[in-house]
Structure P
Amino acid sequence: MELFGTIIPLILFIGVFYFFLIRPQQKRAKETRSMQEALSKGDKVITIGGLQGTIDSIDDQTVVLRCSGSKLTFERSAVRAVLRKAGEHEKAND
């Protein structure tokens, strides 16, 4: 009976730990992965280093960003967020 009283708080602690730390982290990782898979030419993006640019070309592993006339090559996983999808700017001006 004493062992049972010791195991219950441990199980509760693991459950709380999972739902407040592990599960949200897995959800963010999945969202990031799907965003990086959906990248396309013309998207305006920001890298994990803070560089903003427009995707000039893209393949399975790398993206080439056009930034102020320069073209820079990054790993696809270095893209942190999409600021504007290709074609959104044209829709806003219509």
Structure Q
Amino acid sequence: MAVVGHSLGASFLLKYLSEEKQVQPISGVFLIAPPYWGAEDWEVDEYLLCEDFESRLPDKQNIIFYHSRDDQWVPFTHLAMYAQKLPKGDNSSV
């Protein structure tokens, strides 16, 4: 099974995957323009990921981020914040 999330839905999907036990294997996670909650002007406590969220993601999970440099809602800099937490060597593609 593959899962896809866009914007707010993508950030919720990442939160869910890092906090809940998966009952079915997920072959790929595709996240389109997820906000990085906690970034400046994006401080919404209930949306924040736990500090070590990357270590809580299911093993062998392929996570692919998509983000436009021209996104008018979620700044492109949010992608860099995810890239710091999930470097390419950790089965993710940013």
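Points to keep in mind about this one:
- Test item: Kirkwood radius over Cα pairs in Å calculated as 16.0, pick one of P, Q: P
- Entry that produces 2.8 once distance in nm of label points 7 Å out along Cα→Cβ at positions 55 and 79 is calculated, selected from P, Q: Q
- At a computed 5.2 (distance in nm of label points 7 Å out along Cα→Cβ at positions 7 and 47), which of P, Q: P
- Winner on relative contact order in percent (Cα under 8 Å, 6 or more apart) once structures P, Q are ranked, highest first: Q
- Entry that produces 0.90 once FRET efficiency 1/(1 + (r/R0)^6) of positions 15 and 71 (r between Cβ atoms, R0 = 30 Å, to 0.05) is calculated, selected from P, Q: Q
- Ranking P, Q by distance in nm of label points 7 Å out along Cα→Cβ at positions 39 and 63, the structure that comes out highest: Q
- For -12500 (helix-only ellipticity at 222 nm (-39500 (n - 2.57) for each DSSP H run of 4 or more, over all residues; to 500), calculated) the corresponding structure among P, Q: P
Where a number appears in this text, it was derived from the coordinates with a stated rule and is not lab data. For clarity, every value in this text was computed on a predicted model and none was experimentally measured. Cβ atoms are built from the backbone, for glycine too; each structure is taken alone.
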